[in-house]
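The next part holds the structures, each set out as structure tokens.
Taken together, the values in this text are just the output of simple stated rules run on the coordinates, not laboratory data. Here the structure is a predicted model, which is why all the values come from computation and not from measurement. Cβ atoms are built from the backbone, for glycine too; each structure is taken alone.
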Structure 1
Amino acid sequence: MSLVVVGSMAFDAIETPFGKSDKIIGGAATYIAYSASNFTKPIKQISVVGGDFPQAELDALASRGVQLEGVQIKKDEKSFFWSGRYHMDMNTRDTLETQLNVLENFTPVVPESYQDCEFLMLGNLVPAVQRSVIQQMKKRPKLVVMDTMNFWMEIALDDLKDVLTMVDVLMVNDSEARELSHEYSLVKAANKILTMGPKYLIIKKGEHGALLFHENHVFFAPALPLEDVFDPTGAGDTFAGGFIGHLAKTKDISFDNMKTAIIMGSAMASFCVEKFGTQRLTEITKREIDERLEEFVELVNFDIDLV
């Protein structure tokens, strides 16, 4: 039984108030796989890269139990590239450059060896590509989780709404939830989005934590207050990797276990922002993860006497 991850593997160039990176490894699927590999193996990756994507990076993922049979390598083309600059608050950013390259005509192929998929994580991609992967699955996975962004709401809304009817969990940030629902209140937004298909909705609020909605239940997970945030790129994907990784490890998709999974995701995201790109994710140990989870427990632990 396995976890299948779909998404971009790419190059990023990032500027923040704390520094600047050259061209470094990024992409939703890369962050998700690095994060999830701390909890479960194998991870079966579906993506596309150009001939310029370093073999050493593919080897590094493979050494962590990430299977790459579903990663197409187009030797004569270039990998997806994104460049952005973050403002002082680290929540707002400007896209400086986007080169779709191999992603422009990406047609995913689900290998036969991926058909035992129990958990499917659809990273942020063209909705039609996400749908194509779901449709290629011979047996419906136990849980399908999907991430998306406002860009697709603006240029591919019909496709996006179609995919929403096929997934169990949708992940968006607060501004995307408002855009998709046309509601400002996040509770109203969640209620509206849950009528579009997903059974669960996760609204990520960056440094202000995350909300999980299901039927009439709501759960809030805080984000860890951090002294240093160097680069928020990929934090949402790292969160998704911790979330789906924990669920795939425990094979329990109850609301209660999703609460734990959100804390796992938040803990992983808190590591991601400490260095540029995927660097921090390549070096964390189980002990560090356990210690970080303890900090989360302390953060929300309180005793109260009701008189």
Structure 2
Amino acid sequence: MAQPASGLILVDKPAGWTSHDVVSRTRKIAGTRKVGHAGTLDPMATGMLVIGFNKATRLLTYIVDTTKIYRATIRLGHNTTTDDADGEITQTRFANAVTREAIEAAIIDLTGTIQQVPSSVSAIKIDGKRAYQRVREGETVDIPAREVTVHRFDIEDIRRADDGKTIDVDVEVECTAGTYIRALARDLGEALNTGGYLTALRRTAVGPYRIEDAVTMDELADNLVYTELSTAMIRLFDVRLVSYDEAKDLIHGRRIAASKSDELLAATLKNGHVIALIKDAERAGKIEAKPEIVFATLDHLTGAPS
């Protein structure tokens, strides 16, 4: 019996959609309940949302932890309740006196490994409840700072409003998982004593996956375009070629000879079919490669060279 299709769908999320909206719509298009995403995008944000369906949902936990790239516009001169344009302005401190040099210096301080306090309306759980839910219920939320790394924080353009009171800064940010671009906008504004918030946010890359390869929701509705599971895994992990007999052992949950690597590897047949994710582990004083997640069945070995 044929196995149901599994793979990754790279979606260019439109503004106004929640990540859950995209998942819900994809379930209908793909005809399966087993659909998930690798990293939430706010409704106002656009861009790369990696969707996994069927067996590929098991890859999402690894994709969530990969590096992300964003393009954003930060407006200096105001604070908002949500640190972005969806919130209400809570404070105005005109930015007319801020120089490019001051902006560049403040951005340098926000680059590298930093301690960041996420926005109070983030999806982080505080005692089992999302922070944004607590805010909506009128609670004051105190979220502890966390360590994140901003690999790049590049200025693309600086534009002053006609009235001279606000400044828009177009930036590109490459950062680790868990970095909040809204928080970078807020912290940049605080460093300049002007306040700051996001007016636009677009995610252009998640790990090895680029926005140029993504499809719109309308395109997806016309044609279920996806990256097959084995192809997706080979892009995400280093590969170890395994023999027919090793593949059979992995499918049965048995260990095989060590890979001599500290990394998680995609155990792959010569034909490119991925059998499992494996990692070296010690047992009874012996290092062997242990199957972490098995994706193939014995049916996949039919006709495979031994």
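If helix-only ellipticity at 222 nm (-39500 (n - 2.57) for each DSSP H run of 4 or more, over all residues; to 500) is computed to be -6000, which of 1, 2 is the source? Clearly, the read-out refers to 2. Determine which structure produced the value 13.0 for mean count of other Cβ atoms within 10 Å over residues 142-149, calculated from the coordinates; the candidates are 1, 2. Source structure: 2. 1, 2: which one has percent of Cα pairs over 23 Å apart, as calculated, at 63? Label of the originating structure: 2. Across the set 1, 2, mean count of other Cβ atoms within 10 Å over residues 166-173 reaches its highest value in structure 1.
When distance in nm of label points 7 Å out along Cα→Cβ at positions 182 and 246 is calculated for each of the structures 1, 2, the largest result comes from 2. Out of 1, 2, which structure matches 0.7 when distance in nm of label points 7 Å out along Cα→Cβ at positions 14 and 238 is calculated? It was calculated from structure 1. Here Rg and Dmax of the Cα atoms in Å, for residues 6-101 alone has been calculated and equals 17.6, 56, so which of 1, 2 was it run on? Corresponding structure: 2.
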